[in-house]
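Structures given as structure tokens follow.
None of the figures in this text is laboratory data; all of them are computed from the coordinates on show. Just so you know, these numbers come straight off a predicted model, no measurement behind them. Cβ atoms are built from the backbone, for glycine too; each structure is taken alone.
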Structure 1
Amino acid sequence: MIDEQHNPWTTLSSEEVYQNPWIKVREDQVLNPKGGKGIYGVVSMKNKAIGIIPIDDEGYTYLVGQYRYPLQEYSWEIPMGGGLIENDILESAKRELQEETGFTAAKWTNICRLHTSNSVTDEEGFVFLAQELKAGQTAFEETEEIHIKRVPFEEAVRMAMNNEITDAISVAGILKAALLLQNK
């Protein structure tokens, strides 16, 4: 039987090496599961990742496109952003949807909890399905130059399957939403 609570790693020391308003980076001196000495770098996020799949009454969704600095390339994604760790994830999702698309939604469903890259970061993400949309005004942040594209939801699924959407939260959310909507 597997003991899922057993941690085979031993932390010998831990040092914060960098932080900014969004992340903290620490370097731990460790003993690995076989007893060997090593280091482990961990990126701790100061926000939860929140993604939203808005679906309108005609079955269309809204993707946001922006240039992603770390990748040095343009990226089509579901609307998403960060919610402070201590904030309610649904309230963060409502804020992000309005900021990036202008929409509010009357119906919300939490469809996904995920860890984005659990070998190097503790980031926890959530994806919501937002329905019964009402249009409004966007409120982009200073760091955002966003374009909004309305596509049939099936087109978003195709884009995820064809690697036109590569953001992990977007791909996971779109494919999970496709399965959930197919089974309704």
Structure 2
Amino acid sequence: MSPLEIRIRPYRQSDAGALYEAVRESIDEVRPWLEWCHPDYSIDESRTWIDHCIEARAAGNEYNFAIVDAEDVLLGGCGLNRLQHDHRIANLGYWVRTSAIGRGVATTATRQLADFAFRETALNRLEIVASTRNIGSQRVAERAGARREAIVRSRLFLHGEAHDAAQFAFVRVEFRADAQGSE
């Protein structure tokens, strides 16, 4: 699959089944880094998440997207959350289903999400924070063109344990929508 076939779009109610399947497929890979992805994940959690995404987007509090391929198959999700409007900062996050890992999906979606943020919002800075143990997520941030800024001690708390985190950022003045992350 070419990364050019990847796009992001807002979640739809009709995505609940596909989201549930993608999450269930990916529990072993995603759960260590995102606690919402757990062995008992249910279709109701998918529906609730999509409702949340629609409401948060309407309120301007979050911007969450399905990552899909050319046939609209759900490959994962990405989003902007923890918006600080006064400082024009947001957290940028992503996850990709197990069967889509290693094909440039997350890198492409991350670039598209940053492009969306700088075109459609007043955000000036997008931060990516990944456990120092999550090498895959760090590689995505780097390949997408985010700048590594720091290692932040005990920044994340996952499964009852503090994790140091690598912090990356995109800033509006440096971001070029036409730049391509390389795999």
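Below is a table of values for the structure above.
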{"item": "Given -0.29, -0.36, -0.53, -1.16 for log10 I(q)/I(0) by the Debye sum over Cα atoms at q = 0.09, 0.10, 0.12, 0.17 Å⁻¹, calculated: source structure among 1, 2", "result": "2"}
{"item": "For 6.2 (mean projected area of the Cα convex hull in nm², for residues 35-82 alone, calculated) the corresponding structure among 1, 2", "result": "1"}
{"item": "Among 1, 2, structure where helix-only ellipticity at 222 nm (-39500 (n - 2.57) for each DSSP H run of 4 or more, over all residues; to 500) as derived comes to -6500", "result": "1"}
{"item": "Origin of the value 1.2, where distance in nm of label points 7 Å out along Cα→Cβ at positions 11 and 51 was derived from one of 1, 2", "result": "2"}
{"item": "Structure with the greatest value (metric mean count of other Cβ atoms within 10 Å over residues 27-34, set 1, 2)", "result": "2"}
{"item": "Identity of the structure behind 33, 15, 13 (criterion: semi-axes √(5λ) of the Cα gyration tensor in Å, for residues 19-122 alone, calculated), options 1, 2", "result": "1"}
